[in-house]
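Peer 1: So, here's a batch of structures to check.
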Structure I
Amino acid sequence: MIKIGDGRFKAQFQVTDEHLNRAGVLHGGFTSCVIDTVTSEILLTRENCPFCVSTDLHVTFMKGARKGDEVLIDAHTTRSGKSFAFLECELRHKRDNSLIARGIHTVKMTSIGDGRCSAQFKVADEHLNRYGVLHGGFTASLVETVTSEALLARPNCPFGVSVEIHVTFMKGARPGDEVLVDASPVRSGKNFAFMECELRHKRDNSIIARGTHTVFYPATKM
């Protein structure tokens with residue numbers, strides 16, 4: 001990372017084997033992940049930043065990058081309001097400043113506090129498995145993320161590591177479905193925190209999945 005602050009994020013990295021697709025160029029999935037991550041980091045540096053969920057991520061690929069290439073990343077806030085934030089990000093070759101990819105990221109602010117975290121999102125193609133329904137892996141990742149954010153919103157929250165995540169899948173969700181996410185603490189002590197999370201259809205409040213997340217605070221044992 002080179003710089004972060006004032007609504008801007010700058011970084012650079014060198015392309016290595018783990019960044020490549022089977023054709024030997026910078027992987028589009030990795031590029032999209034970088035854009036999502038760095039634009040999100042800009043928001044997280046804001047004072048009292050609420051929990052956020054992505055509502056749209058659009059990436060245009062313009063040029064390839066190969067192993068050994070140095071890549072510059074520049075992300076900034078286009079507009080940020082009470083409910084939504086709009087961010088842009090560019091990846092460029094360091095050698096000649098030529099554009100590799102440009103991304104636009106739209107983020108929705110949601111509520112977080114008192115050990116709870118609530119969010120919502122619309123199911124899109126990138127959330128689906130091969131059968132066209134909400135991917136179980138994405139659901140499990142979401143359970144881990146929102147329960148962790150609920151913990152991190154507590155004052156003086158120590159660093160924690162996941163020791164168990166359990167997800168029960170009850171109903172599918174398809175593209176265009178609006179999904180509500182609600183995470184809350186079951187119990188939180190000195191060494192462990194036990195969280196639960198539910199995903200429900202917004203249209204009828206039917207439950208899609210229920211997850212539990214156990215977090216250990218290793219620093220308290222040192």
Structure II
Amino acid sequence: MIGESAAKELKNVPLSNNTISRRIHDMAEDINEQIVQKLSGLFAIQLDEATDSNDDAQLICYLRYIQETNVCEDLLFSRKICESGKATDLFEIFNSYMIENNIKWENCVGVCTDGARAMSGQYGGLQALIKTKAPNVKWTQCVIHREALTAKKITPELNFVMDIIIKVVNYIKRRPVKARFFHKLCEELGAEHTSLIYYCNSRWLSKGTKVVLARV
């Protein structure tokens with residue numbers, strides 16, 4: 001598409017593991033700087049603890065802020081929890097990020113967590129420790145877990161539809177070949193989405209925004 005001369009130049013670009021690792025790190029730093037620049041105004045955060053594919057615990061922080069007239073959401077950071085995962089350990093991770101990036105605590109006006117004691121404890125939980133830095137912050141408990149419990153009581157008709165959708169998603173996602181065929185089919189049909197994500201009844205991306213239903 002861009003000619004043989006350009007193709008030859010691309011072949012001369014170093015692609016060693018170390019080079020690729022540095023490029024990924026540079027891109028991550030650039031994205032982080034862009035997001036931090038947007039936090040000069042008020043913002044709210046959502047904190048969650050999750051386990052990655054290596055069984056390492058990660059503290060994940062989502063961000064919501066106003067940009068011009070739009071409400072924007074971004075992933076602020078994901079950092080490994082090296083200690084026991086107590087409230088003080090989680091706060092240290094979050095506080096160190098705020099200090100490293102010169103983010104003002106007073107701009108944080110909202111915190112959302114699950115109901116775990118380390119997160120929601122009124123006196124020794126993460127939300128209580130955050131209030132020592134931002135006294136006016138408002139804490140809310142994530143409702144997705146409650147929705148998951150409520151959804152277990154939905155009518156058999158709706159539950160039947162959901163079961164079929166989950167089976168279809170799992171069938172496509174189980175093997176990469178099927179996922180590639182599905183991707184190509186969606187492109188040919190001009191679909192808005194060309195990939196699926198696994199269903200999870202207590203994850204924001206899967207359940208909270210109804211992405212699974214929207215993509216099916």
Structure III
Amino acid sequence: MKLLLFDIDGTLVRVQRAVNRAVVGGVVRRLLEFDGELPEIELHGKTDPQIFLEIAEYLQLERRNAEACLRDLEPVITEEWERYLNQQTVELLPGVVELLERLSRLPNVHLGVLTGNVATGAAAKLRPYQLERFFSVGAFGSDSAIRNHLPPIALRRAATLHQHPFQPDQALIIGDSHRDIECAHANGLRSMAVATGTLSLEQLRQHGPDYAVSNLFDESPIHDFLAQ
């Protein structure tokens with residue numbers, strides 16, 4: 001039995017840059033009461049709480065006060081996403097639906113998400129193209145601000161749901177960021193890098209993924225993993 005864990009942003013879908021900035025600005029305005037110019041913070045592969053805490057640090061807010069605000073992050077950021085997300089602002093990336101449909105029909109293969117988004121924010125990003133129907137389990141930024149903590153959470157949830165203990169080498173993380181590769185390596189999972197985000201195929205390969213592809217039309221590494 002195998003578990004395939006997909007990142008969302010840059011792997012399954014791409015949200016318009018202007019929408020990302022509008023949502024971050026709305027969250028900061030509502031939770032930190034700051035309406036000024038925000039720094040250019042790299043979002044790629046980071047968890048929502050991590051991004052929020054980095055902005056709070058930039059604004060010189062005491063960490064304990066920022067961490068207190070984290071309790072309200074999930075409902076607030078989800079409300080902001082739901083204001084903007086639709087098929088006009090969210091791009092479905094190449095090969096995604098075709099791949100998920102084929103994988104979902106395979107016996108002994110289970111699909112999940114592993115993402116820095118909070119859980120309800122992840123659902124909001126999957127909803128414009130009804131991608132949530134493919135996934136039975138997940139681990140999210142609302143589980144931990146530290147991405148490397150998420151794979152064990154996903155494995156435990158999958159084991160409970162499917163009544164099967166998944167070992168790390170039975171799971172493959174599929175994502176577009178070097179942070180997807182790093183969190184797989186840190187926990188003994190396999191990794192497949194997809195160059196549909198901000199990093200090129202060569203840049204991703206420098207981080208040592210088990211597999212690397214240009215987009216999800218190239219399914220061969222996944223089938224290689226499933227055959228092992």
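Peer 1: Which structure, out of I, II, III, was log10 I(q)/I(0) by the Debye sum over Cα atoms at q = 0.08, 0.09, 0.11 Å⁻¹ derived from, given a value of -0.42, -0.53, -0.77?
Peer 2: Here the read-out was taken from II.
Peer 1: Where does the value 16 come from, among I, II, III, when relative contact order in percent (Cα under 8 Å, 6 or more apart) is the thing being computed?
Peer 2: It traces back to I.
Peer 1: Going by mean count of other Cβ atoms within 10 Å over residues 116-123, which of structures I, II, III comes out largest?
Peer 2: III
Peer 1: For which of I, II, III does Kirkwood radius over Cα pairs in Å, for residues 100-195 alone, calculated from the coordinates, equal 13.7?
Peer 2: Label of the originating structure: III.
Read-outs: derived from the displayed coordinates by stated rules, not from any lab. Being a predicted model, the structure only gives us computed values, none of them experimental. Cβ atoms are built from the backbone, for glycine too; each structure is taken alone.
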